[in-house]
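Given below, in the form of structure tokens, are the structures.
What follows is calculated from the coordinates using simple rules that are stated; it is not laboratory data. Quick caveat: nothing in here was measured; it's all calculated off a predicted structure. Cβ atoms are built from the backbone, for glycine too; each structure is taken alone.
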Structure I
Amino acid sequence: MDIPAALGRVLVIIPTYNERDNVEKIVGRVRAAVPAVDVLVVDDNSPDGTGELADAMAAADSQVKVMHRTAKDGLGAAYIAGFRWALERGYDVMVEMDADGSHQPEELPRLLTALQDADLVIGARYVSGGKTENWPLSRQLISRGGNTYVRLMLGTPLRDATAGYRAFRAATLEKIGLDGVNSRGYCFQIDLARRALRQGLRVVEVPVTFVERVHGTSKMSRDIVAEAMLNVTRWGVSDRMARLRGGRRR
């Protein structure tokens, strides 16, 4: 696919931690699916040699870049570092993508096409045409339950606010403001979507297929789930209190 001219320069950001078995495959698939995009691997000092492999890939392909961070500091922090890197270098569109093959690079054109009429596009599992493959029932229940809780607490119309396959315009990230985003785990995704909606930006969901990883282990943990539940509850209560105070003033 050729990138629509109106979108400008596109960077796919792929955070990694111990993804040596996956990173070369996923980057190769991205470059094959949309050859014009650049790829930034953000490695959190992986002990398995992921960073060194990414460096070798970058040496062989000028459209592959690598950022080395000194410690494992969470998905949200890795993406924010990648966003800042991209904004400093004048990229117009930033795409979030997992390293483990859960997000299909072949579906990237769908996100980029939709972004022509949106500010943020989310590749969603729980809209018509979206699906998951090889996911255990426990993960499905946690994910669907979490998204239902987000809709109830935050009043968001999104069906998949926790999804991590996304395309942002640079202007969207600038309007959201990255300085106040401090969620480290997957709650980061909810936070960005919430901020975009509160800014009145156009947030669109398109169907994608989420495939459970084949190699390596999931980074999901109880702490990540707990962080998300706590933050969503706090945001929801804060929003309700603000509306109540506003109603009293009227």
Structure II
Amino acid sequence: MIDQLDTLAYTNRLRRLSPGCKLLFAVALMLIVLVSHPPVQIAAFVWISIWIVAYARIPWRVYLVGLVLACSFLAAGMPALLVEAAPSSGWSSGANVLAAWQWGGWVIYVTTDGVDRAVTLMCRSLAALSCLYFVLFTVPFAELLQVLRRIGLPVVLTDLVMLMYRLGFVFLETAAWLRTAQIARGGYQGIRAALRDTGRLVSRLFARAMLRYRQLYLGMMARGFTEDFRVVSLSTHVRSKRHEREALVGCVLLAAWEWWIGG
């Protein structure tokens, strides 16, 4: 997935637009999403999805897979918001209780307040996640670091982000090599063997990845690395009045809609 993100960031239809403008648009929309109600959040999610799929021409399957992967973690925490429990001795069903189950000396129940919290969290998370994906899909990582440095982020933090980003590629590439070697030796034949081989892969992955990371560090030192990374972008950027107007008008309309709902 991370390789595909990096490729799409350099080949999407919004590649020539200023990375600073795209980052500003995503941040502004995310701020609106974080303080708004679910209808506005759903509208923002649909709108930014149009930017990603229609304007940037990101394959919808890739975008959908990214959403499903992230939502799977969100779904794992939903029961904590939906389900409540209380001792059965002092519990009485209220008007907002949708369902209740008796289990031992406890009552497990779902309320309308819990459903409202879960729906609000789901809408907010989807909209905010789409804003993040817009940046990941349309802004190359090197240009994103340049923007962060221009707005005053300390160099040491951008260097750490760069190293973590590179380390992600190292881990994935090393895991792919180890898995290919295991398959060539007849691994992953059956569920039990697959679990055993996966455990072996994980146990060897960290040591192999750290060895490659050490080699990467020695290579940087041999090429004259001193204090910080110098990120250079050779691409030229253009301004699009149409996209700028649409982004501005859309954010204003969403903010006005939220003001009307909240007011």
Structure III
Amino acid sequence: MFAVITDIHGNYPALRAALQAIDQSGVHRIFCLGDMIGIGPDSNEVLHMLFARNDISMITGNHDEAVLALLNGEEYPNSHLHVRSHHEWIASRLEYSFIQKLNNLPRAIKFTHEALDVLMIHYHINQERFKDHISKDPFSSVVEPSLPNLVELFSDRQENLICFGHHHPSHYFANHDHTFLNPGSLGCYEKPAARFALVQIAEGQSRIELKEVKYDNTEFLKSYSKLEVPDRDFILKIFHGNQLR
């Protein structure tokens, strides 16, 4: 059995709560599907926790890659210009030791287990654009979560189980050929809960449980103002549901 987490977005208390719950579930591997940083202010705490473990496999998401573009002196994506000042703030606070570690992460992980082909990816990327730099906007546009939409979006993929993130609501759809799983953003949610998924594969079939665990996010949400996080009012409204009201 393995766990899937995604879109931590710099929320250390949520990650800590999720990993505590996962560790009690008997999983042997955890897959983290990108956007570890960006939005929330706890980049270093999150990355310390993730890289300190040897049972977590990570891939990059668009926020990770956009911040890395700034740190690497590369072209920044025009599609992210509205959050550039926020990403510059994130980059300025990121510990130097994490830059190369993030640069070394892949965009996708593929494997076969019990005759089931599995893909881990932040979101769909057309295969001919898979190596495009983040400044070229390789990730496909988000579609509304439904089985027909996801079948069409991932029509160029043959894997049986496709796990992804990027779009923050949870997704779980399946037909005879494919299962699509997005556990939902772990760090961005309109209530004090951290989401993840547990996956068990046996005899070519997957059994999936969508989970969430409650945690106290009060001090985390207050830290946006204490640290003067750029765009904090927008972030607290859109990504955290104005929970401090």
Suppose helix-only ellipticity at 222 nm (-39500 (n - 2.57) for each DSSP H run of 4 or more, over all residues; to 500) works out to -8000; of I, II, III, which structure was it derived from?
III
Taking 0.70 as the value of FRET efficiency 1/(1 + (r/R0)^6) of positions 29 and 197 (r between Cβ atoms, R0 = 35 Å, to 0.05) derived from one of the structures shown (I, II, III), identify that structure.
I
Matching task: 29, 16, 10 is the computed value of semi-axes √(5λ) of the Cα gyration tensor in Å, for residues 69-132 alone. Pick the structure from I, II, III.
III
